[in-house]
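Nothing in this text is a laboratory measurement; each read-out follows from the coordinates by a stated rule. Keep in mind the model is a prediction, meaning the values are calculated, not measured. Cβ atoms are built from the backbone, for glycine too; each structure is taken alone.
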Structure 1
Amino acid sequence: MKPVRYFHVDAFTHQVFAGNPAGVCPLDQFPEDALLQKMAAEHNLSETAFLVPAGETYRLRWFTPRVEVDLCGHATLAAAHVVFTALKPKTNVVHFETRSGTLTVRRSGELMVMDFPARPATPAHAPAGLLEGLGKAPREILKARDFLCIYDSEDEVRHLQPRLDQLARVDALGIIVSAPAQASDFVSRFFAPRAGIAEDPVTGSAHCTLVPYWSKKLGKKELIANQVSWRGGEIYCTDRDDRVLLAGYASTYMEGQIRLG
C-alpha cells in the first residue's frame with residue numbers, strides 16, 4: 001500500500017499547541033474499517049478524520065482511538081483546513097458527505113464556518129455513574145446524543161475533577177458540562193471515557209447541543225463559546241433553529257507520510 005499523507009492540525013485556535021489536535025488522512029478510497037481504527041489508535045488523538053474524494057465533494061469519517069463516531073466538529077474543521085490549504089487551495093467551499101448528512105464548510109477570511117445539524121437536549125434523569133463521576137451535582141441535566149449538565153458558574157465548570165471510571169458507566173458518547181461565562185457567553189468541558197477520550201480539548205459536536213440551549217436561555221442568536229480545557233479553544237456560534245453555524249480557526253502543526261507496509 002502506498003504511503004498515506006498525514007496532517008496534524010490544531011483546530012479552533014489561531015496557533016499551534018492550543019485548541020484541539022486532529023489527524024487528517026486524505027485517501028483515494030477507504031480501506032477496511034479495522035485498519036482505519038488501528039490508524040486512529042496509533043495516532044492517539046481524540047479524532048482522526050479520513051476523507052475520500054467523491055466527485056466535487058468528499059466522503060468524511062471520524063475515528064477516536066476506540067470507535068467511529070457519527071459527528072465530530074474539530075476534525076471536520078481540520079479536514080476543511082487541509083482541503084483549503086493543501087488539496088484545493090483555490091476553493092472557498094467544501095462539502096463533506098458523512099453519517100450526519102452533508103456538512104458544508106466555507107471560508108470567511110481566515111475563519112472557517114461549519115454548517116451542522118442542531119441537536120437540542122431535553123430534560124433527563126441522572127443515570128448511574130453521572131453524579132458520582134462529576135463529583136458535584138449540576139442544577140440541570142438534559143440529554144441529546146450526550147448528557148448536558150448545567151452549573152451556575154464558570155468557576156464550578158473549571159474546577160470539576162471528574163472520576164472517569166464512574167463517567168464511563170454512563171450510557172452516552174460523552175458528558176458536557178457548561179455554565180454562563182464571564183468573558184464570553186458560555187463555557188463548557190467535555191468528557192468521553194467510553195470513547196477513549198478522558199477530556200476532549202475543544203468539541204465542535206457538543207456545540208450542536210450547547211448552542212440551542214444557550215441561545216434560548218440568553219435570548220441571543222450569535223454567541224461566543226469557550227471550552228475551558230487545559231488547551232482551551234474558542235468557537236463563534238450562530239443558532240439557525242434546526243442548524244448551527246460553528247466558526248473557528250485552524251493551524252497545521254505537522255505534515256508527513258504514514259507507511260503501512
Structure 2
Amino acid sequence: MRVSVIVTTYNNPSFLKKVLDGFSVQTRMPDEVLVADDGSGDDTRQLVEKFVKKVSFPVIHVWQEDNGFRLAKIRNRAIRRSSGDYIIVMDGDCVINRFFIADHEYLAEGGCFIQGKRVLVKKRAVSSFDCRRANSFLGLSSMALTGSLSNIHHLIRLPFNFTVKDRKLKGIKGCNMSFFRKDIEAVNGYNENFVGWGNEDSELACRFFKYGLTKKVHLFMAVCFHLWHRTNKQVSNGNRQLLLETAASTGYCCRNGLLKKH
C-alpha cells in the first residue's frame with residue numbers, strides 16, 4: 001500500500017521542523033510527504049527545501065496564498081497532488097514517534113477511517129520536545145512524572161486489539177486521521193465552504209458516516225504529541241451552521257470539495 005502523509009502548517013517553521021524530523025526515523029517510511037501550507041512566508045519554504053535533501057522519499061510543498069484560515073482548501077490541494085492510495089492527515093504542531101506510519105497502516109481497514117490519539121505536551125516542555133524525546137520511553141516517563149504531559153494514558157504503545165469502533169463525532173480531531181483515497185474521493189474531500197477555525201474535520205467525519213464508514217480508534221497506537229501553543233480558537237457561527245446542515249442532510253458528497261459540483 002502506498003502511503004501519503006499530509007502535514008498542514010502556517011508560519012511556524014520551528015514546530016514544522018520537529019514534525020518533519022520525525023519522518024526520517026520511521027520504521028515504515030512514508031512513500032511521500034506533502035506539506036500543506038496555508039500561506040506561510042519564505043522561511044517555511046526554505047525549511048522544506050532543506051528537508052528534501054535529507055530524506056530519500058519525495059517531499060512536496062503545496063502552498064496557497066495567505067487569505068485567512070483555509071484549512072479545508074489547502075488539504076484538498078494536497079490530496080489532489082498526492083499519489084498514495086492511503087492518506088494520513090496531521091497538523092504541523094504534532095510530533096510523531098517512529099511507529100506512527102506503521103501504526104496507521106496496520107490499523108487501516110476497509111469500511112473504516114482511523115482517528116488517532118494525542119498526548120499533550122505542556123508549555124514548559126515544548127522548547128525541548130522533539131522526535132528524539134518522542135521515541136525515548138525514559139524521557140517520556142520522566143516528563144509524565146513531572147507533569148509536563150497530559151493524556152498520558154496513551155503513552156505506552158500496545159499493538160494488540162484495543163480498538164473501538166463507532167459512528168460518533170465525539171473525539172474527532174483532524175490533526176491525526178487517516179483514510180483510503182477512494183473514500184475521501186467518494187465524499188469529495190473536505191468542504192471548502194469552511195473558512196476560519198473549526199468543525200471542518202467533524203463535518204468530514206459526518207459525511208464519512210453517511211457514506212457508510214465507521215470510525216476506528218486504537219487507544220495505544222497511532223499516537224502523536226501535540227505541542228502547546230497560544231490559540232484563539234473559536235468556531236464561527238457559519239462553520240457551526242455548515243456542520244448542522246450536513247448532519248441534517250442525507251447526502252455525503254459536498255459540492256465545494258476536491259471537485260466543484262454545481
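Annotations for the structure displayed:
- Comparing FRET efficiency 1/(1 + (r/R0)^6) of positions 38 and 182 (r between Cβ atoms, R0 = 41 Å, to 0.05) across structures 1, 2, the highest figure comes from 2.
- For FRET efficiency 1/(1 + (r/R0)^6) of positions 102 and 238 (r between Cβ atoms, R0 = 30 Å, to 0.05), the highest value in the series 1, 2 is held by structure 1.
- At a computed 0.96 (Rg/Rh (Cα atoms, Kirkwood Rh), for residues 30-77 alone), which of 1, 2: 1
- Test item: FRET efficiency 1/(1 + (r/R0)^6) of positions 46 and 110 (r between Cβ atoms, R0 = 35 Å, to 0.05) calculated as 0.30, pick one of 1, 2: 2
- Which of 1, 2 leads on distance in nm of label points 7 Å out along Cα→Cβ at positions 94 and 118, largest value: 1
- For 17.0 (mean count of other Cβ atoms within 10 Å over residues 22-29, calculated) the corresponding structure among 1, 2: 2
- Label whose coordinates, when helix-only ellipticity at 222 nm (-39500 (n - 2.57) for each DSSP H run of 4 or more, over all residues; to 500) is calculated, return -9000 (choices 1, 2): 2
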